[in-house]
Structure 1
Amino acid sequence: MLAIFLKTLPFFALIALGYFAGRTKFFTAEATAYLTKFVFYFALSAMLFNFAANLTLADILDGRFIAAYLWGTLFIYLVFTAVALLRGISVAEGAVEAQCAVIGNVGFLGIPMFVLLLGPESAGPMLMVLAVDLIVFSSLIVILITGSRGEVGWATARTVGLGLAKNPMIVSIAAGIAWSATGRDLWAPLNEFLAILGAAATPGALFAIGASLAGKSTERVVVAGWLSFGKLVLHPAAVAVSAFYIFPVADPYQATVMIAASALPVAGNVYMLAAHYGVAAQRVSASILVSTAISIVTVSVVIGLLTGG
């Protein structure tokens, strides 16, 4: 377990470095925004395209894997939505809280870290997790928020569709799979270009996470603690039950990657959606900060349990 913790420590140290740069104002909010944009649109997209271009459609379209992850995630989503409604808060706020409990930082933290920690073979399962998060749950929160405001209709469908079509992670994965389907190798200079650009994703993403956390609020810590507990403990537990007993995943390695991905802290894009719609943004902000800090230990514990320490 200690060996795994020491392997994950450099990743979280990069987050801490970014946090320090943000807190001391050496890295301003504007600088953080531009670094995040570079990673999101260029470095991470290059990394995802490169991974997808070297995989077949079968590698990232495993029905049982997707069913297992979807069932475990949807179960926790419904639990947190029900708890939120029982507390008397609105459907929109409940949707945001449920999103915090199930959407982890797969793109900026999970893929760069697990490829190095669990091996490049983790790319396929991670891309499946990312695709489900983006296509199913990022669409669901938009539908629930707009629906609670009586805005369901063509405009909502258009918003969801455009959001998916404009998401560089979805586009890069789809483009990589399309290239893979041709059966041709990437032109050597292009492959080198993507490798160099994609290499910037890991340090850039981790530093950007830390710098963005420097501006996060710790208000509503009790709720943030509950949501963090859901994301770091209940979500991986539910996915583990689903992957081992309800929809048994044939490959234990894939199940390990799926469950480890479920243990990642709350993703930053949940805050972007909450801020965009003006729903519980401070609550999400606190959840991201608290879950990321605690995940320094919990991610190592989950991976250790799954791999026998």
Structure 2
Amino acid sequence: MRDTFVSNLIDIAQTDPKIFLVCGDLGFNVLEEFRDSFPDRFLNGGISEQNIAGLCSGLAREGYKVFFYSIGNFPTLRCMEQIRYDIAYHNANVNIVAVGGGYAYGSLSTSHHATEEIGMLRTIPNMMICSPADPSEVKDILRITCSDSSPSYMRLNRSGEESIKFIGSLKVGDLHLAYKGSKKSNKKAFISNGAICNEIYKDLVQASSSDDLYSLPILKPLNKDKIVKTLVSYEEIIVVDEHQLIGGLGSTIQEVLYDWYSSSSKSFLPKIFRIGIKDTFQSVAGTQDYLRQKAGLFDYRKYI
């Protein structure tokens, strides 16, 4: 995902002179091509994310389409106040890109886990929130954010993620069909996003499952009518999220469906099973898969 983001940003910057990239003293062996190609539109802001957020807002107010690139929790949790006041309040064209979502930097322990930021950012007005599941969704989301002047957040894993054979095109705020079950009439669907969606996809393909899988790559804004229309055709929905249960993807799906149900005359609502991080820290170091297992994120397999 990371390499796809950088290579496609370079392609866009070739024809769009307003693209500006700022990093937080990282991305070595990744960002050099952009730096060398556009030295006047690249800046290493150092280990100073709160200052970088303000700097990016200033660049946006001068007409640039700014990308603020750093590790998971550092451009988000560390500078939430600056995002709120300097970026979102002014509706500045700043796109925060965090590499290492969830437990991707698990070997560096709790300080590098990004498992709460989506819930926090969802509550801030004007923010577009994105969590692509594979490189193709990264490419599509980058195209969308480059043509949208509102601030955004995109959560990436690290690198090496495989491609998913999506059915249909990515639409803002709508479900993106990643796998169609082997039966014509299915009663169960998985919903996920981010890199763990890729794991579910591989498991369903291997099992020749009759269940469907959707990615929700853009969590905000949402096309609620389309989401409801798709999901009410199922009896069971399993939502899997490499994020705290509170405020994450599962909460998003529940909000959409229960708000619809409360204002509708319909008497049926699908059962929703949420799999996510259960209000706890993982205070150990380990691989991403080890921490996912420890947090219970692979419990979705019992539904396959």
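Observations
- Each of structures 1, 2 was scored by Kirkwood radius over Cα pairs in Å, for residues 90-249 alone; the highest score is held by 1.
- Winner on relative contact order in percent (Cα under 8 Å, 6 or more apart) once structures 1, 2 are ranked, highest first: 1
- When distance in nm of label points 7 Å out along Cα→Cβ at positions 26 and 242 is calculated for each of structures 1, 2, structure 1 comes out greatest.
- Which entry (1, 2) yields the derived value 2.6 for distance in nm of label points 7 Å out along Cα→Cβ at positions 2 and 50: 2
- Source structure (of 1, 2) for helix-only ellipticity at 222 nm (-39500 (n - 2.57) for each DSSP H run of 4 or more, over all residues; to 500), computed value -23000: 1
- Structures compared: 1, 2; top value of percent of Cα pairs over 38 Å apart, i.e. the largest, recorded for 2.
- With distance in nm of label points 7 Å out along Cα→Cβ at positions 34 and 82 derived as 4.9, matching label from 1, 2: 1
- Parent structure of the calculated result 0.70, given that FRET efficiency 1/(1 + (r/R0)^6) of positions 162 and 234 (r between Cβ atoms, R0 = 30 Å, to 0.05) is the read-out and 1, 2 the choices: 2
All of the numbers you see were taken from the coordinates with simple rules; none came from a lab. Just so it is clear, the model here is predicted, and its values are computed rather than measured. Cβ atoms are built from the backbone, for glycine too; each structure is taken alone.
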